[in-house]
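Listed next: structures, encoded as structure tokens.
Read the figures in this text as sums done on the coordinates, not as results from a lab. From a predicted model like this one, the values you see are computed outputs, not experimental measurements. Cβ atoms are built from the backbone, for glycine too; each structure is taken alone.
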Structure P
Amino acid sequence: MNNNPDYSNISPTYNKRYQVNPLFGIQKYLIDLVVKENPQTVLEVGCGTAYWISIIEKLIKHSIGLDLSTGMLKEGKKSSKNISFVNGNAECIPFHNKSCDLIYCVNMIHQVGDKTRYITSAFEKLKTDGIFVIIGTDPMEKNDEWFIHKFFDGTYELDKKRFPSWNYLIDQFNTACFSELDLQTLEIIESRQVGKEIFDNYFIQKDSGSQLAMLDDYEYHKGINKIEQCVKNNPRYEFATKITMKALSGRK
């Protein structure tokens, strides 16, 4: 298992996930936030293919997407000519201090090695009264489940290490001196596929996300074989997904 998936390899097909589920709850949150705060300069850290920043860029004077993957940035540049794209590291955001009104990330925090440095760097780059937001999920969320973790060995254990808990992030926000902390649920992704229906699920493809992209071919096919055997033994088996998406925000 490779703990650092190469996003440049999966970037050409990455946006297929949003065709499956556009995540309207997150879209609404970002749009409402921008309308309410009216930020002039907005930075998305880990912008990937620019799916999120392109949704709000028409509401912003200066939109910036930062990502470590050149492949992802190449795809992002296809989405809009009005977004500035920068290749850089979240742990040391390459901008002047007090230069941004809003900094946010979506489903990215688990890819950051030193989360404390990232949060501190975001605080430094924000103007006074600026907003910092982390949107994501915690695989240890009570009552959540994902069939991927059950059938692909090692994915759950690794995700528990990669994904920080919300309590941990709240502590880090407080340490960095953010105020007006707010944690809210944006949406709950729920689905069930019965038996062979699971093979139509986009998220069992190896390039669908980091969990499977980190597996080598043997580990991946071992998981697929487990799913096939499960369906053979129980054609009515239900493959369940319940993932709670939340947003934590703080003000400088």
Structure Q
Amino acid sequence: MKNFIAMSDSSCLPAAKRPRSRAFTLIELLVVISIIALLIGILLPALSSARDTARGVKCLSGLRQAGFASLAYADENKGRLPHGFLRDPSGTEISGWDTVLTGWMSAQGTTFSSGVERSEIFQCPSAGVAMGTRHYSAQPFMMPDINLADANPMRQYNTARIVRSSEIIMLGDGVQDPLTGTASTSYFAVPGAAFQPFDSSRTNNNDPIADEGRNADLAANNGFLRYRHGGETSANAVHPDGHAESYVNGDILRRNTQSD
């Protein structure tokens, strides 16, 4: 008996079906794009808020260092804090508190002419004007502007006078000059700050300082505090006891801006 071996012929079999790739429809693409746009819209404000918070923390850290440097400088100078601004008898501007502290910390020159680059701790990362060497302003009596041409120039403030060390804003966010980016040496324009020292018998000590629409980096607002954190709602400050704090607009009282 003859064996019969059937040989398969692939040409006789039906071709195997290959999976076909399916393209997205226009509607599906639009849905995906809409979801991505929605996620971006949700995440961007959160990222922006986180970035602003980080800048605020860095600002507070810089202010703490500036406050510590001011008090350490006073310890080595018979208790006297640095002046806010100094002019010689001819009226020439010699130095500001930031140049004095930078020079003291680096053991270099302490005047404008010495060419010492000011420390970054005096610059706020949230500054509205992206330049300038000083973004903070000092209490006008604690770091006074001294003009040696005056018959009776102001004197440097002695830390022995401080009683309310946790209350007084020694340094705080200041309005920047729109052209130079630098803030005034002191917040002399804040109502009540530059007139006279604190007196507990005053009835308006707990009144909030008036913003008066000055929360903008304009030349007309020179000498005011600047609320540039938290979406233009809060200002950072350091106190003589060394602690730094963030104040919401309206929370700073007259007693916070007056020296002892």
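Values for this structure:
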{"quantity": "Parent structure of the calculated result 21.5, given that Kirkwood radius over Cα pairs in Å is the read-out and P, Q the choices", "calculated": "Q"}
{"quantity": "Read-out distance in nm of label points 7 Å out along Cα→Cβ at positions 31 and 191, computed value 5.9, structure in P, Q", "calculated": "Q"}
{"quantity": "Ranking P, Q by percent of Cα pairs over 16 Å apart, for residues 103-158 alone, the structure that comes out highest", "calculated": "Q"}
{"quantity": "With distance in nm of label points 7 Å out along Cα→Cβ at positions 39 and 127 derived as 3.8, matching label from P, Q", "calculated": "Q"}
